[in-house]
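As C-alpha cells, here come the structures.
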Structure P
Amino acid sequence: MNENLIAVKNEIKKVLRGKDDIIDMVLCTLLAGGHILLEDIPGVGKTTLAVALSRSLGIGYKRMQFTPDVLPSDILGFSMYDRDKNDFTFKPGAVFTNLFLADEINRTSPKTQAALLEVMEERRVTVESTTYKLKSPFFVIATQNPIGASGTQKLPDSQLDRFFVRLTLGYPDHLAATEILKGNSFESIDSVNRVMDAGSIIALQAQAANVHASDEIFDYVVSLSEATRNTDMLIQGVSPRGSIAVLKLARAYACYEGRDFVIPEDIHRVIHPVCNHRIILSTKAKASGKSAEDIISDLLDFVPVPV
C-alpha cells in the first residue's frame, strides 16, 4: 500500500476506530475519483470521517447542512450587482472547494438536490449561462439518515446513480462503544495532521486509472451487470454507468493494495458498495426477505469467475 495512503488512514483512525474497512473503501473511492454516500443514523461518525479525511489530505473543505430552506444558489453561487464596477459579479457557492460535505442531503428539497447533478457528473457549475470549472481534485461526500426518519425524502434514482458507493458505518462493537463512553478512545479532531496534498492525490488517481484490466475482467463485469437485469428478484439492474464504476473502483482497489492489475477478488470487494443503491428489488425479493446485498451475493455465486 502507498505510504501516503497508510499515513492518511492512520490519521483518520485517530478519531474513528474500528472502521478500517470503511476507511479503505473511502480512500479507494477517492483514488477512483468518485463520490460517496454515507447512509446511517445520526451519531455514528459520518461527519467526523469527512472532516478527518479533508484535514489529512490537506485539501479545501466546505460543509453545508442541508435543510428545507437551502436554495440551489447557496450551493452553486449567484450573480450580484456591483455598484462600483457597474456590472454583475459572480459569488461562488459552497461547492467551490475540493471536498464538499453535503450533510443530511435527504432533508432538503428535490430542486436543491438536483443542483448537485451537473456538479457531480461534470465537475463544473453553470449559472446564468456561464460555466465555471471546479478545482481538482473534487469529490462529494453526502450523508443521509435512513428513509423514513422524520423530515427525510428519498433521493431520486438519477441522484443516487451519481454516487460511486453507498456506505454504512454501523454501530461500534461492544469494546469500542465502552471506550467511547469512557472518553478515552479517540483524540481530538485537531490532532489530525495533513500528510498529503492535492498534487499527490491527482498523481495517485492517474496511477489507479492506469491499472491493467484483462479482457476476462471486462467480460466478468459485464456478465455480472447483465445478471442483475435478468433476474426476477430485481426490477432495475445495474446501469452502464454502474458497470464503469465497478471497474474504476476495482482498479483503484488494486492500486490501493499495491498491484498494477485487477483480479476477480477486487470485483468481489467493491461490487456491493457500488451496486447496492443502483438496483431496485422486486416484490418477490421483498416477500422473500432478501436485501440488495443478498441478491448481489447470490449473483456472485451464479456468474462464473474468470480464471
Structure Q
Amino acid sequence: MSVQDEIHQLVKETRVVLFMKGSRMAPQCGFSARAVDILDEYLDDYRTVDVLADPRVREAVKEFSAWPTIPQLYVDAKFVGGSDIIHEMTKSGELSEVLGMPRIDMIEPKITLTKSAEGAFIRFWEAEGDTEEPVVRLTLSSNWEPLLDLDQERDGDLVLDMGELDLVMTRSTARRADGVKIDYIERGGHIGFKVDVPKKPPMVGQLSVEDLQRWIEEGKPHLLVDVRSPEERATAKLESAVAFADVADDLEQLDRDKTIVFMCHHGMRSAQAANHMLAKGFRDVHNLQGGIDAWSLHIDPDLPRY
C-alpha cells in the first residue's frame, strides 16, 4: 500500500483528521498548535497525524491535497484548509457548520493561586512599571505544559478575578485548567513558579527506530505489536514483533503499566492503535515513528521495502 493509498484510506475511515507537525498533545510548530487549539474548542475526539514522523507522509499529503503547507484539516474525506483558513472559518461560524458541532460550552475552571505566587506576580508587575491591576496569562498547550506570563486581556479570553490580579486564558486552556494550582517556591536552592496540572493525561510516546533497536539490544521489557495486514507482514517483519490479530484478545488482560509499542508501515495506523490503548487505561504506550519503513531505512537496509 502506497503512502497516498494510506492517506486516502485514513481520511475515508476517520471523519476528522488533522495532518500536523507533532501530535495533538505535543505540537511542533505554532500553526499546528493553533489548529489543535481551535479543534479542541469543538471536538473531544479527532485524529492527528504527525508528518514529522515520516518525510514521505509530509510530502505525500501535500500532493494529495494540492496544498503546499502543514497543517491540513480533512472532514468527511474533504480537504478543508490550513491553520489560517480554519481560524477564519471559526470567526465566520463556518467551521461549526463543517464539523456539525457547536463550540463546546466553556466551564469556568477552579484554580488555586497561593499567596506566595500572588505576591511574586505583583512584584514582577510593579517592576515593569505598570500601575494598573496585574494581569497574568496562563497557557496550557496541547501537550499540557504550563506557561505563565504577564500580559493583557485579549478578545475571547476567560478572565478570572484572583483578588489582587486577573488571571486570563484562552478557551482551550480553560478546558484543561480545572484543578490547577499555581505556587511560587523559594527554598532549597529552587526559585520559581510551580504549576500542578492534575488533569494532564498519559500520552502516547513517539519512539524512534534507533531507540527501539536499543531497547531490543539491552533487553528492556516491552511488547512490540504489529498492526499491519498478514500480507504486509509476509513481505517484511521484525522478528520480535507479534501480530495484533494474535494478541488482540489478550491485550485487555495485561497490566496497565506494561510497556507496549505499536508499529505499522509508516506510523499512522499504529498511532491510532496506541491512542486506543491509552484510552483503555494503559499508561506506557508508544508508537514507532516511521514504522517498519523507517526500520528498513535507518536500521536494517536488507529488510524489504514496499
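None of the figures in this text is laboratory data; all of them are computed from the coordinates on show. What you see is a predicted model, and the numbers here were worked out from it, not measured in a lab. Cβ atoms are built from the backbone, for glycine too; each structure is taken alone.
Assorted remarks:
- Source structure (of P, Q) for relative contact order in percent (Cα under 8 Å, 6 or more apart), computed value 15: Q
- Taking distance in nm of label points 7 Å out along Cα→Cβ at positions 52 and 212 as the criterion, the top structure among P, Q is P, with the largest value.
- log10 I(q)/I(0) by the Debye sum over Cα atoms at q = 0.13, 0.14, 0.15 Å⁻¹ from the coordinates reads -1.00, -1.10, -1.18; which among P, Q: Q
- Structures P, Q were shown, and helix-only ellipticity at 222 nm (-39500 (n - 2.57) for each DSSP H run of 4 or more, over all residues; to 500) at -13000 was computed from P.
- Origin of the derived value 1.22 (Cα Rg over 2.2 N^0.38 Å, for residues 60-123 alone; candidates P, Q): P
- Answer label among P, Q for the case where P(r) over Cα pairs in 5 Å bins from 0, in percent, for residues 188-267 alone, calculated from the coordinates, equals 3, 10, 20, 19, 17, 9, 7, 6, 4, 3, 2, 1: Q
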